[in-house]
1. Can you say which of I, II returns -0.48, -1.14, -1.45 when log10 I(q)/I(0) by the Debye sum over Cα atoms at q = 0.10, 0.15, 0.17 Å⁻¹ is computed?
2. Using distance in nm of label points 7 Å out along Cα→Cβ at positions 101 and 197 for the comparison, can you identify which of I, II gives the largest number?
3. Quick check on the output: 0.95 is FRET efficiency 1/(1 + (r/R0)^6) of positions 77 and 165 (r between Cβ atoms, R0 = 41 Å, to 0.05), derived from one of I, II. Which one produced it?
4. Given a value of 65, 12, 7 for semi-axes √(5λ) of the Cα gyration tensor in Å, for residues 85-180 alone, point me to the structure among I, II it was derived from.
5. For mean count of other Cβ atoms within 10 Å over residues 93-100, the calculated result is 16.6, so let me know which of I, II that is.
6. If we compute mean count of other Cβ atoms within 10 Å over residues 45-52 for structures I, II, which one ends up with the highest value?
7. For the read-out helix-only ellipticity at 222 nm (-39500 (n - 2.57) for each DSSP H run of 4 or more, over all residues; to 500), a value of -12500 was computed from one structure; give its label from I, II.
8. Suppose relative contact order in percent (Cα under 8 Å, 6 or more apart) works out to 16; of I, II, which structure was it derived from?
Structure I
């Protein structure tokens, strides 16, 4: 992603240079073209440059995302910053070109554009952070069951006889259809399930005769966990 940002910053720099060359060289190049480098001009130009810098900062935040999921969540941030850049460039350039435009009008328009841009960007960033935090929380709350499902499925393939395979399948089905959401109030019984599952895995590997009994005990613990899980919602 950092490599992509290097290409992006090159394109960004090219557009910034081209815009400034156009603004500052059009007067001497085009005969009869009138533009005054007054306060109105510098206010408009300053806001445009500020949005260029802000857009680059937002792009860096987006490309610095640790994974594709967070990159996707930050896409609205770069979209909003790009939109703000376009609006500021159009509004600022128009203010530069309007003959005898009062400075106070330029100041109000530029302040409004800049303010709305900042608000929209902040909203996009806050929304991305909220969704990211929610996703991280859900992943943490579902990690126990998801991990147990993977382990139970793997255990079925390691069973050596029909009794072990049947017991492993029952445990897998019990885990597979369990409520994936965990809770602090389930920590004790989930610890029991983890201990019992490790015991069950050892029995499956050893082809013990106690496989069925331990499987039933594990299934009962999983059922109790699901009942408690429903009560905690």
Structure II
């Protein structure tokens, strides 16, 4: 995922996953021979009660210089002019801005904090809402390979990351988004939680199935 000399934008959301990602990417630089630079960025969606100042102070205390981009993407996503799912539009606009920032900074990698559970949830979201079998790749090329999205936490479960974040005292920021608890992803997460309770092997089997696809048994 990471090569010598890489310049990497690290997308922060304020959640435990992206904070863990930034910490791990910074910490491993002292232990590996591969040299790379990190540029943490937070895209503020514009909701009242946001935490831009708090996350900036937290990053500064940890030795990081955080770039904050003020936007109205969240407000636009929840407005009457938007005919898309509010989360879909907001996420698309935030990623587009991250692409532009990466280009501006001369970065060829964009690191995001998606974990194993996010990847499984995306599979179910795409099947139920988009009618396709697809999910997020740990290393995904864009623009003919000029930029790669990398997801170093792709094989780590949410429970492990939550425990790690708590042990290290990472701050918790309240998400002001009105769809935070009522999104389609939240519905899928609740559905999968019930499945995991009835079958302890379900999470691992679903994740392994993503790299063990028998296309000859799929509809054509």
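1. Label of the originating structure: II.
2. Numbers: I: 6.4; II: 3.8.
By distance in nm of label points 7 Å out along Cα→Cβ at positions 101 and 197, the leading structure of I, II is I.
3. Numbers: I: 0.20; II: 0.95.
Among I, II, the structure yielding 0.95 for FRET efficiency 1/(1 + (r/R0)^6) of positions 77 and 165 (r between Cβ atoms, R0 = 41 Å, to 0.05) is II.
4. I
5. On the way: I: 14.0; II: 16.6.
Derived from II, not from the others.
6. Numbers: I: 20.1; II: 16.1.
Result for mean count of other Cβ atoms within 10 Å over residues 45-52 over I, II: largest is I.
7. Details: I: -29500; II: -12500.
Working through the options, I get structure II.
8. Value 16 for relative contact order in percent (Cα under 8 Å, 6 or more apart) corresponds to I out of I, II.
Values in this text are rule-based calculations from the coordinates and carry no lab data. A quick note: this is a predicted structure, and the numbers were derived from the prediction, not measured. Cβ atoms are built from the backbone, for glycine too; each structure is taken alone.
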